[in-house]
Each structure stands twice: as structure tokens, then as C-alpha cells.
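Down below are the structures I want you to see.
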Structure P
Amino acid sequence: MTAWMPWDAGSPLSNVQMTQGFDVRLGNGASGGYPAPHTLNYVIRNADVKERFRRGVPVRSIEEVAGQREYPYPKSFFSLAAEDILVYWNCGGGGYGDPLERDPEMVLQDVKGGEVTIEFAREVYGVIIDAATMSIAKEETEQRRTEMRAERLREGTV
């Protein structure tokens, strides 16, 4: 994700946006891996970033930024004022290998390292992590993965 703000540009900046679309997945996964995340571009009008900085409050996530979100068309022309932010969520590459085959210990390390959340570990990898002890609930993980595989068979998404 990239976000930029004209800050004190003095006058609105013009932007020409030439992208693929609002929700385009550009990278397939390999060997059972999921496709790349989607691309998404939007503008936060009248963002509160400068006010946060004045108060000494850092921005740790774009979701924290207050302001009105606009979603310009993929091929469009628009302007940015000094209080606006242009946000680009660009896709990366697709995954490699079936997420349900990933070693639960590796998933736990990703959670501990802040790479994924406990919820993501459960929903994508089928790994149940006890938040209090930061350990894998082995029986629950096996059960969750069995349920996820059964769901794939029912839906025809093996």
C-alpha cells in the first residue's frame, strides 16, 4: 500500500488515474496457492493527518485516518487538495501451495511477527491460535482444517 498527500502544495494537484479496475486480481497462485490480493485505489478527502501530527498522534494504519473516502473510476481525472490523501493498494504475487498444508508452527510465527492476524490464521490457514498463550490449539486446528476441506468439496473449489 502506498499513500501520498500533497501537504502544502498551495493549489490542488491534478491526477490522471489509469488502472485496471476497482477489484482486479492480477496474479494467480501456484500449486494450490491463492491468487494475489486485489488492487484498490481511493482518495481520503479532508483527512485528519495534519491535525493528528499537531497533537503528536502518529498514523499507524490508513484505516485510522478520518475523512470522506471516494473511489474514482479506474480511468479518471481528479484533483487533490492539501488535506487529501491518495491511497494505492497494489497487488503482490499469488501464493504458493495450499494454505491448509502450511505448517501450523510457521503460521504461528507469522502471527507473532505481525505478518498475519489470529483471525487470518484461522480463516485462511485453518490454524487456531490461543490468544492468551500464543500457542496452537492442535485439536481445534485439525478440526478446522477438516471442516475447510469438506467445505471445498461441497462448493467444488478443491
Structure Q
Amino acid sequence: MVLIDVFADNYVPEVIIDREKEQEKIKEFLEDVLRGICKVLCIYGKPGAGKTVVTKHVLNQFDELENAVSIYLSASHLTPNPALKEVYEIICGEEERRLPSPLMVREISKKLLKKRNCTIVVTLNNFDKMSGVESFLWNINNLMENFPRIGFLNIDKRG
């Protein structure tokens, strides 16, 4: 008997009920990013409304596409530099060598420019919990200016 831990952070159900409209909006966002239209999508709502589950569900489908990568970050566990380090390690395929943020952004940009047909979506969950989030957002903005096939998805609770 296999037990599924539905309370684990990485759990995503195979089917989402009554969230077709939300899923469609996220899919439209991703389609634009795939076409090279640099975009930002903010998802907000009351805690427990299903924002994260719906987003992860759609991103799992996105990850199945060739040359598409989604990077999911939970801001409640990160500060700007470690968050950028995670992006660096996923895109560059190597551990960050204690580079300052501007150099990491430059290296990420170089790597992405070599992979011209690659599409990246960075998702930041619990946006409101990251101390100094502005620094991380500036770094993502710099990446988006250099590489048009990046999307940024922000999940925030408001209520």
C-alpha cells in the first residue's frame, strides 16, 4: 500500500476541480512566454484558496514540454541571494561559486542566450515573506531584459 502525503509541500493532485478559469489564465500566460512575450503574472487570494496547488498543477504540464523549465521558489525559506542561487544552479547546471548577484545574473543570461529556444518561468510563492524581496525582483527583471523567453509568476496571499 502506497501512502500519498497530501500535506507535503511537493504534493500536486492529478485533477483540480472548479478551477478551470484560473488554470486557463495561467496557461495563457505560459503560452505568451513560450512565444517570447516577456510577462509577469501575479496570483493573489486568501490563504488556502488553492493558488499554489493550481499553479503547480499547470506548471507540471509546462515542464513536460521540450525546452521548458519552471523554477518554483518558496520565499518563506529564502532570502534574495539564495533564491537567485537556486535559479543559477538550475539554469547553469552547476553550483554557484560564491558569486555576487550581478555576476550570477550575467552568467545566467549567457547560458540562456546559448539556449535560444529554451523557455523559463520563475515562480515565487509567499512573495510577502521574503525579506529584501526587491533585490530578487531587480535580478529577475535584469534577466527578463536580456532574455525575452522568461516569465515571472508571483503568488501572494491577500485577504
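Values in this text are rule-based calculations from the coordinates and carry no lab data. All figures in this text were calculated on a predicted structure; none of them were measured in a lab. Cβ atoms are built from the backbone, for glycine too; each structure is taken alone.
Once distance in nm of label points 7 Å out along Cα→Cβ at positions 46 and 70 is calculated for all of P, Q, which comes out largest? Once distance in nm of label points 7 Å out along Cα→Cβ at positions 46 and 70 is tallied for P, Q, the winner is Q. Sorting P, Q by mean count of other Cβ atoms within 10 Å over residues 118-125 from high to low puts Q first, with the largest value. Here the criterion is relative contact order in percent (Cα under 8 Å, 6 or more apart), and among P, Q the highest value is seen for Q. Each of P, Q could give distance in nm of label points 7 Å out along Cα→Cβ at positions 94 and 142, but the derived value 3.2 comes from P. When Rg/Rh (Cα atoms, Kirkwood Rh) is computed for each of P, Q, which one produces 1.09? Source structure for this number: P. Taking distance in nm of label points 7 Å out along Cα→Cβ at positions 86 and 110 as the measure, the highest value among P, Q is held by P. If helix-only ellipticity at 222 nm (-39500 (n - 2.57) for each DSSP H run of 4 or more, over all residues; to 500) is calculated from each of P, Q, which structure is the one that comes out at -14000? Answer for the origin of the read-out: Q. Suppose you compute distance in nm of label points 7 Å out along Cα→Cβ at positions 38 and 134 for every structure in P, Q: which one lands on 3.3? Going label by label, the one that fits is P. Each of P, Q could give mean count of other Cβ atoms within 10 Å over residues 54-61, but the derived value 8.9 comes from P.
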